[in-house]
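**Student:** Okay, got some structures for you below.
What follows draws every value from the coordinates through simple rules; no lab data is involved. Please read all numbers here as calculations on a predicted model, not as lab measurements. Cβ atoms are built from the backbone, for glycine too; each structure is taken alone.
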Structure P
Amino acid sequence: MIQYIIECITGLLAGLILGITGIPAIGLMLLILDYFKITDYKTILGTVMFLNLFPISGISFFEFYKAKQIDFVMGFILLISIIIGSSFGSKLVISEDYKLSTKTIKYITSGFGALISIAFYFSAQYEKN
């Protein structure tokens, strides 16, 4: 049950960032799902690629599918959560009540990129492989 809650929160966060910055938060999803050890990293990677299935990663998705490295339930939970989160994020950007300035959006985007970069660097440093 906690796994599904983590997946929903991850999808909502990723969707929120997508709605605010226009950047798919694939790195964030990879990082969070790997941090909580939802499943092995290859399955997380394949599942996140499932989100990008149309049309960008269709061939990659098929390769992960053949290797049985995709969790479709997690994929659909993240997909629905991203849709909901991105709608909220985009409302923050365009709503007259909460309109974020371009400067603020750029700070959010740069901060998000920097955090993901640093997190993946340290994740790689402590990887046992």
Structure Q
Amino acid sequence: MPIGGAVGVDYAQLIKIYGPERAGEARYSLPECIGTTVKDVCGMPDTRHISTSFVERQNLTMRMNMRRFTRLTNAFSKKIENHCHMVALSFMHYNFSRVHQTLRVTPAMEAGLSKSVWEIADLLKLID
């Protein structure tokens, strides 16, 4: 059955299996990855392209741009609403306002969703 009504979507999950947790100073690092399993969710995904690289890169970008996603920090949101607003603002800025070096335009412009780089004022106009 298609996810969210999307037709023609090829979707699979790569599930990592981790070893035992580490002790001492290494306790803040991920345990060693000792294997993976692949689960086809829908469509006919090409097994050569099933990877966690893109989502891991996105998670790193989020942690670097929003310190509230970094462990052991005081830059956390006390209210879930504030947290959701910060995530939305960050994604809008990343995709509509920030010109990426390799693209030389914003991701939204590259995808044909926008014809120009958005200013912060353009983002603020979206707020109710």
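**Student:** Identify which of structures P, Q gives the largest calculated value of mean count of other Cβ atoms within 10 Å over residues 93-100.
**Tutor:** With respect to mean count of other Cβ atoms within 10 Å over residues 93-100, the highest-scoring structure among P, Q is Q.
**Student:** Also: A value of -25000 was computed for helix-only ellipticity at 222 nm (-39500 (n - 2.57) for each DSSP H run of 4 or more, over all residues; to 500); which of P, Q is the source structure?
**Tutor:** This figure was derived from P.
**Student:** Comparing structures P, Q by mean count of other Cβ atoms within 10 Å over residues 13-20, which one has the largest value?
**Tutor:** By mean count of other Cβ atoms within 10 Å over residues 13-20, the leading structure of P, Q is P.
**Student:** Right, here's the next one. Starting from the value 34: which structure in P, Q was relative contact order in percent (Cα under 8 Å, 6 or more apart) calculated from?
**Tutor:** Only structure P yields this read-out.
**Student:** Here is a follow-up. If FRET efficiency 1/(1 + (r/R0)^6) of positions 29 and 109 (r between Cβ atoms, R0 = 30 Å, to 0.05) computes to 0.95, which of P, Q did it come from?
**Tutor:** Of the structures listed, the value fits P.
**Student:** Among P, Q, considering only Rg/Rh (Cα atoms, Kirkwood Rh), which has the greatest calculated value?
**Tutor:** Across P, Q, Rg/Rh (Cα atoms, Kirkwood Rh) peaks for Q.
**Student:** Quick check: 4.2 is what I get for distance in nm of label points 7 Å out along Cα→Cβ at positions 37 and 85, calculated from one of P, Q. Which structure matches?
**Tutor:** Q
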